[in-house]
Every structure is written in C-alpha cells, then in structure tokens.
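Dropping the structures in below, format is structure tokens.
Bear in mind these aren't lab numbers, they're just calculated from the coordinates by the rules spelled out. Bear in mind that the values here come from a model prediction, so they are computed numbers and not experimental data. Cβ atoms are built from the backbone, for glycine too; each structure is taken alone.
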Structure 1
Amino acid sequence: MSGFGKQILDFLEVHLAVGVFVLLLVSISIEVFSRYVLNTPTPKFFELSIYAFVWTIYLGAALAKRYNQHIRFDILYGKLPAKGRIIVDILFDTLTTVVMIVLLIPSVRYTLWNYRIKASALRIPWTYLLVCFPLFVILIIVHNLRDIHANLRRLMGKPAPRPEVPPWL
C-alpha cells in the first residue's frame, strides 16, 4: 500500500482506535469511581463508555482484517493445498466484499438520518456515534480488495505484495 494510504489506515485503525480506547478506559474509571466511591453514578460517562466500546470494536475488527488476524476455523482449510487455500480466501473475501458493498449505502443513509436524534446523556447527534459502522464497512472493503488482488496474483503465479506484519508480532 502507498505511503499516504498507509498513513490514513494507520490514523483510523491505530491512532484513532487507541484514542477511543483510552477514552473508554478513562470513562469507565471515572464511572466506577463515581458510582462506587462517591455513590453518585454519572450517566454521561456511562454512555460515553458504551459508545467508545462500540467504536473500539469496529476499529479493532478492521485492524484485525488488515493484518489477517481474525480467528478462523481452519482445520479443513489447513489441509487444503496452497492453491486451494488461495481460492477459498478469494471466495470468502469476495463474498464479504459484496455484502459490505450492499451494506454501505443503507448504513450511510441511516447514519446521516440519525443526525436529528440526540444521545440521551451526552446530547450529541447519534450520527457521530454511529459513523463507526460505515467507516468499518469501508475499511473492510479496502482490506478485502487488497487481499483479493494479492491472492489473484499469487494464483496466477505472479509476485504479490507481502502482507503487512502486525507491529505486535
């Protein structure tokens, strides 16, 4: 992937995700302290922790796809020859991409429609809270298209770009 494209993916899947995760940890910590020490629950931090958790899940799932780190049942997959595994990967990535493309427009419309609805405690439009799903869909489409392209090259015996190595390995 090009330098600029990688920077955008890093910003969304790493930096933004870490920021949202820190927000999740801080809001949960404040809520636990407030609820159990001060005996006064704070609905805003409770709601913030819920939305930060959802954002963390979707951004983390996209990051896992980027590095091909999703859990999979690969008992049969592992027994296939190399070309068989490549074909299965292409089929599953293509199916997932088609589903995500079908989901993209309705999810964007729904997210934009929810601008007029405000979160109960935070009083911000739901659009900001729900935009993580269309973002997730776009990121999955990008990663799947990259993987399909690389696997098609491998299937044809051409050199394919090396997959990114997760920084945590």
Structure 2
Amino acid sequence: MSDLLKINVNDHTERKGNLTYLSWAWAWAEVLKIDPSARWTAHEWDSSPVMVLGNGTAMVKVSVEIKGDIKTCILPVMDNRNKAIVDPDAFAVNSAIMRCLTKTIAMHGLGLYIYAGEDLPEAEKVEPNAEVLAQIAAVTDAAALVALFKSLDASIRAAHMDAFSARKKKLSDGGAA
C-alpha cells in the first residue's frame, strides 16, 4: 500500500459548497517527505497551458512522478461552482493547474478518499458496532436522530451512515419502531 494512502488529510482540507479541497502546497510537501526527488509537470498544447475545446472551455493536464511512478490527470478550468469557464483568464487557468496537481497527487494515494466521497483514509475506517446501532434504532424522532449524529465522531458517523439513512427514512415514513 502506498505510504500516501495512510495519511489522514482531514485537518488540511477546506470546504467550498459541497466539495472538499486539499491545499496543493500541503499535498506537495507530503509528497516531498516521501520522495524528495518527486516532480510534476503542467503539460502544454502549442505553447499554451490549456487545451481549448470547441465550445471555448478549456482543460489542463498535469503529471506527477513519485518514486518513478508517473500518474497523469486532466481537469476542466472551472469557476467556484465547478462549472467550466468559457475563455478562462490566467488566474482561472493557474487555479485549475494547481487543483489538477492535487488531484494527480491523489492518484498516488494522498487524499484519494476525498474523491471517492469518503470521510476517512483506509487506515482509519471504523466498523459499525452494536451499541451505536442500538442507539440509532432507539431514536423516535428526526431531531433526536440529528442530535445523535452530531454527537458522534466523524469516523463513527461514517461507519454508521447506512443505519442513520435507514432510520431517517423510517422516521419520515411515519414509523417510529
């Protein structure tokens, strides 16, 4: 398993809307701890850092080499709502390159679980346990279910997400038991 897969990045992320972002500078620093000779490249098309598509939007492409393993990703140049930008300016292109760098580092393992929509790295997954499942089953209204959810650690919430979702559905359908 990649050493990068084991690193919990949760304290180094920020939220924008419903998306989670990892700082490219922090991610690159973690890469250099594992491979000081790692390198990254922003690709060019005809001396341009973007490939312009027929509709005026653009894509960037970044490759990262860590310990001789090269991974490459492409990413559209997007606005803060993750919508492709027509005729992007230099700032938008630079932002897309750095987001693509972070995504490519994730392809090597660092923060990969963010892109999978998960809350925890592989080494920290928590299995559901009977005590929490019993607490969820005992809740009789939506407000109490939310309170229970908020009272638990993120890893416990993630491990019991299916049970919370099922209980929420049952309560919304009118069933307390």
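Structure data summary
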item: Identity of the structure behind -11500 (criterion: helix-only ellipticity at 222 nm (-39500 (n - 2.57) for each DSSP H run of 4 or more, over all residues; to 500), calculated), options 1, 2; result: 2
item: Among 1, 2, which structure scores highest (criterion: distance in nm of label points 7 Å out along Cα→Cβ at positions 87 and 135); result: 2
item: Structures 1, 2, by Rg/Rh (Cα atoms, Kirkwood Rh), for residues 95-142 alone: label with the highest value; result: 2
item: Origin of the value 23, where relative contact order in percent (Cα under 8 Å, 6 or more apart) was derived from one of 1, 2; result: 1
item: At a computed 64, 36, 34 (Cα extents along the principal axes in Å), which of 1, 2; result: 1
item: FRET efficiency 1/(1 + (r/R0)^6) of positions 23 and 55 (r between Cβ atoms, R0 = 35 Å, to 0.05) - highest-scoring structure of 1, 2; result: 1
